[in-house]
Structures are given as C-alpha cells and as structure tokens.
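Chemist: Structures are listed in the sections that come next.
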Structure I
Amino acid sequence: MPPHPVLRAAASLEIFHAAMLIHDDIIDASDTRRGRPTVHRKISTEAAILIGDLALVFADELLHGAGLTSDQLKAALPVANTLRADTIYGQCLDLSHTGQPTVGLDQALAITRYKTAKYTVEGPLLLGASLAPAPGSHTCRPALTAYGIPVGEAFQLRDDLLGVFGNPHDTGKPALDDLREGKATVLMALALRSATPAQHRTLLRHVGDRTLDDDGAEQVRTILIDTGARTTVEAMIAQRRQEALTTLDTADLPVHMVAALRSIAFSATARTT
C-alpha cells in the first residue's frame, strides 16, 4: 500500500531540506555534516550542486505526485512556494553578511527568521494546515505562525551556540566552521555590542579568519562568555520557547496537536546536536 498522500507531501519537505543542506554546505565550505563528509567533499563541488538541484526536482515531483486532491494541491502550492522563497531569501541574507560579524542585531535576527524559522517550523505547520480536511483548519494559521516563528528562531539561536560551544562528536560538525566563516549571528552581534575596545579588536581579528586555530577560537569563546552574549542568547531561547508555549495555551487547536507542539518546542530548543 502506498504512503498516505499527506505523508508524501511531508516527505517532499524532507527532500527540500536535504537540497538546502547540500547547497548550504557548499556555501559554507563545510567538511562534515552529521559526522560524515559533506556531499561536495565526498564527490566534487560541481556534482554536489547538481545533486542538490536534483533533490529540488524530486521534492517538487513528490509534492505534485503525492496523490493530494485538487483542492489540497491548490492550497498547498502557495505555502510550499513561499516556504522555498523565504528560505532562499534567508540564505542570500546570510551569504551577503558572512565575513561581516559587525552586522547589527536586527539584521542578525532577520537572517535567523528567514534562513531557519520559516522553513524549519512555521512553513511545515502551515503546509499541514493547508492539507487538513477538518472544517476551520485554515483559521488556525495565525496561531501556528505565532508558535512556529519563535520556536524556529530559538532553534537557530541554539544552533549558533552549538556552532561555537558544541561538542563536534555530538553536533557532527567542526567547532570552528562558524567562526572561520564569520557568520553574522545574534550571538556575535550581542558580543560586539557589549565588548570592550580590546575585546572588539580580538573578535574582529579572529572571526572570519579562515586560518583560525583552537587558541584563537578559545579567545573568542571567552569573550562571548565574558560579554554576557552566551547568557543573553540562552535567555532569548527560553523567552521564545515560552512565547510559543503561551500561544498554545490560548490556541484553538486539538489537544493531541497541542501536546505534540509542546514536545517539539522543548526538543527543538534544548538540543545538543
């Protein structure tokens, strides 16, 4: 028996996600993903680009061939297209500011929202709502957005912390990549805003340095802690998680859905991988 049409539509998001990761690893020149060589390191950059493109084709094919009703497909396509466009826009924002760690907090938050929050949490929830047969399912979209954006942002904020402080054995990624790339993260924006002149010079010297070594990275980590940036990001994660949970308290959603979303809010924001 073939999978349920909604499951096939959901699977199309997984294929899209894989495509974005393949291309993201190329952009970031990452050597590993989930503890294994990235696709472009395993084969070649040129072949990895084509594989990522092929995954996009398969994602589209899977959605259109999922067996959805005409009404479901009509409702789903605008959501899926917006999700894809937002993700690419977020990647463009990220790329345009990479190597510029002095980016402001508002810009860093915009990158977080578009690069991750919209396609990791909000978009999939809205896609699910567009496919739901229950009457009134479309009216829950504002609640899903009010929940999905803060959880998605908290997910990325946690990822920023793991990218600098995480254990590579747990994360599956090198601990120096984000610093060497000079990623314009909220974590770095907060540190630069509170840094002393000497700390500011140290951050600008090391962040974005492709030859950064462990000693330089440790200096950066010390400043991220001493400026309170790490603590502030932890507080931002907790605040966004609570914002999402508060939304669920008043949302007109089925009990089983609320329970699942509560679980996701914690698993997505308290992770170590």
Structure II
Amino acid sequence: MRLYSETYGAPVVGGVSNPTGPLKPTLVFLHGLLGSGRDWQQVVTQLSIKYQCLTVDLPGHGHSRSIPAEEFEQRGFELTSQWLADTLEARGVTRYILVGYSLGARVAMYHACHRDTDSKPQLAGLILEGGHFGLPQSERAVRLDNDRRWAQRFAAQPIADVLADWYQQPVFSSLNHDQRQGLIAKRSDNLGSSIAHMLLATSLAKQPLLQSQLNRLPIPVHYLCGEKDEKFTLLAAGSDLFYQVIEEAGHNVHVEQPYSFARAVDDFISRTLFEAHSYKNKADGIL
C-alpha cells in the first residue's frame, strides 16, 4: 500500500565540501497525530531550495485516511513502516533522511530500527522531533487505557469538542489560548474514527523500547526539542543521542520556530554527511 505524498524541489547533487559529489538524500517528513504532510510547509519551503523533500500523510490522516482497521490495529507500526517503504520505492527515492515529529518520530524510529540495512532505498540519517523512545512494561497498561479512552472519544464525539480537551494535556502547556484555538480549527477536518484507529494502532503502549537500538544504528541520529518542552528535553538529554534544544519553542518546534528548525536540519546534514570532520554521538546546545 502506498501512502499519499507530495514532492518539493528536485534531486540535487553535491555538498558543501564537494559540490559535484553524489546525489543528496531526499528529506522525508512524517507528521504527528492529527496532522498531515502540509504541516511541514514552512520548513519544506526553505529546505527544498537545497534538497528534494517528500512529505507523507500517515495512515488515518490527510489523503491517507483509509485504513484496513482490523489488521492495522494489530500491526500498526509494522504496516506503517512497510507502507512508507512502498511509498519511497514508488517515488523513486534512492537515499533518504527521515524527519519525524511526535508520532512521526516514533514511526521513523521504528522504521530505522526494524528495516533491513541492506534494503533499498538507503536510509542515510534520522532527525527526531519530540518523539518518545518507548515505555517500560510496567507503564504500558496505564498508557493503553488512556489511549483507549481518547480513541473512544475521537470515534464517538464531535472532533472539535475532543480537541478542546486534547490540547489541554501537559505536553501542550507552552501553547497560549490563540494557538490552541488555531490548532482546534486546523485539526477539526480530521475524521475522528480514522484518528481513533491510528491512535490505538500506534499507541506508545505498543511501541517497542527503541533507545538502545537507536544508539547502535550505523547512521547519524539527531534529536531536536524545544526549550519549553521539559519532558522531551529530559528524554533527549538521557538518551546518549546527539541532541539540540531550540529556543522559544515548545513541543512542536517545526511549527513554532520553522526557520530555526530548517537551519538545524541543514546544519546536521552538512556536518554529518558532507563535511570532513567526524560525527559526535552526543552534544548539548542551544541553536
């Protein structure tokens, strides 16, 4: 199955130190729950000048709303990863970097950790924004109960009413009233039943613990988080991954600070794929 996707820019060759070098990787963007590929528009507008960009609508979202619900809820991460691979192959992508936010970051982690390293196209790097590495077994039952309650609400109630409560959760505490209202209006075009299926299929309670696998990946991994997002900044700090804190941003950095986000992505690619100096696997800084 192929997921809906849109391309921006054209394939580009070369890098900073070798402008006539190999083809630059395609940047593949995965949005968060309730979003769509269009959420990356401001970031893609900047980066598509230098890189080919591909935005993907995850299952249950945007133009990928249709989900084979029964099978999908049992194999959500596995099938999403496979459908992502099918989409990249259909698009003719040969080498790519995954850029994922929240749910999209968790899908990206799963995809990177469970794909065949010799398979095509080639995964060249991973950029994670506000993605959780997974829960210990002792915390999964509580999380699954919580996600089931939200899924029941999304499936049965007017979506605007559910969203009004959804954006009151602690992870969105950096949002002001106008920002919350804007998100409620923007996300109200989602189909509640499809969101419910995706929420259950990719619940954090069903996600494997991925941190140790990420640390062993043979590709560079970079974690981005907002300085106002205390929970995920702490997760990043304890992960042994290279991470970067973006000023004046909460959980959704690429929407709150798109220019800083795009610059961080470009710097990461230049530093790890096109510059001669070595890649460090852990750092702490403010962009």
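Chemist: Quick check: -12000 is what I get for helix-only ellipticity at 222 nm (-39500 (n - 2.57) for each DSSP H run of 4 or more, over all residues; to 500), calculated from one of I, II. Which structure matches? Kindly include the intermediate steps, with their values, before the conclusion.
Modeler: Numbers: I: -23000; II: -12000.
Comparing all candidates, it corresponds to II.
Chemist: A value of 25.9 was derived for mean count of other Cβ atoms within 10 Å over residues 27-34; which structure in I, II was it taken from?
Modeler: Traced to structure II.
Chemist: Given 1.00 as the derived value for FRET efficiency 1/(1 + (r/R0)^6) of positions 35 and 99 (r between Cβ atoms, R0 = 25 Å, to 0.05), which of the supplied structures I, II does it correspond to?
Modeler: II
Chemist: Which structure, out of I, II, was log10 I(q)/I(0) by the Debye sum over Cα atoms at q = 0.08, 0.09, 0.10, 0.15 Å⁻¹ derived from, given a value of -0.31, -0.39, -0.49, -1.19? Could the numbers behind the result be given before it?
Modeler: Values: I: -0.36, -0.45, -0.55, -1.16; II: -0.31, -0.39, -0.49, -1.19.
Going through each structure in turn, the value belongs to II.
Laboratory data are not the source of any read-out in this text; all were calculated from the coordinates shown. Predicted, not measured: the structure shown is a model, and the values here were computed from it. Cβ atoms are built from the backbone, for glycine too; each structure is taken alone.
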